[in-house]
Structure I
Amino acid sequence: MIKLFTIGFANKTAQKFFELLSVNNVQKIIDIRVNNTSQLSGFAKAKDLEFFAGKICNISYTYMPDFAPTKELLSQYRVKKITWDEYTNQYLELIKIRVVEKTINIEEFHNCCLLCSEHLPQQCHRRLLAEYLQSRFCNIEIHHLK
């Protein structure tokens, strides 16, 4: 069984964020944000996150932009031009078109953690992606770190 974690950095201190990753034995952070140089949280900018994860927890980091929504799709949702249900449908269609399941070796996702900014997974594409991968590979156990 592949353990696939998800986490959002919003509303978390660096201490809480890295403790969650560490106590759950996460081996790699997979950054799936559209913009991974965000100023929302100082420790979560791509270069800083890669450094801190490696130094604090011995966790590797990779950026996978094919797992991110488009800037346009995310913007439409944020400014309420589309609903969450519309966003969900369009995001899932996007990752189907990108055929993301064929671009990865799912075995390499064991003890990896999908990273986005949203505090909770309910209305975040990291949950949608994790569930999509679970539907394609079936041997995935999803854990949302809060």
Structure II
Amino acid sequence: MKIVPYDQRFETELVQFWREAFERAVGITDPNPIKDQTAYFNNRVLPECTVRVVVEDDRPIAFLAATGEMVLHLYVHVDHQRRGIGTRLLDIAKAESCGTLRLFTFQSNTVAQAFYERHGFRIIRREFESHWQLEDLEYEWAAD
């Protein structure tokens, strides 16, 4: 297993496992076409974030999309969760942060809530995400 910068050859598999992990975590079926999610990844995520991919046997199994202030996406393939991969990616985001990080997760994603709280993130705001029509939690982490 290694962590590498994003490469276009990972696109199809990455977007597919991202979608599967999201759906399982949140408990919904994403109604958007996969091509729209791929376009979002290419047109919004890649230009705005540093994207790192965890690769095992030359296949992407996790990714982190972050800036110095925000974790926008952190997803691990459903078959590779609970192996410390998310922790490794989150540690990279913390090390490259400006000293604080924020992120959002859905209230229904209790596994993510427990994960982030275990890693020092605290809820700073509760909102409603209109696109998904779900309760949303904003978290923040600050370096000691």
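Here are a few things to note about the model shown:
- Origin of the value 46, where relative contact order in percent (Cα under 8 Å, 6 or more apart) was derived from one of I, II: I
- Comparison of I, II by Kirkwood radius over Cα pairs in Å, for residues 74-129 alone - largest value held by: I
- At a computed 22.2 (mean count of other Cβ atoms within 10 Å over residues 2-9), which of I, II: I
- Identity of the structure behind 11.2 (criterion: mean count of other Cβ atoms within 10 Å over residues 98-105, calculated), options I, II: I
No value in this document is a laboratory result; all are computed from the given coordinates. The shown structure was predicted, so the numbers you read here are calculated from the model rather than taken from an experiment. Cβ atoms are built from the backbone, for glycine too; each structure is taken alone.
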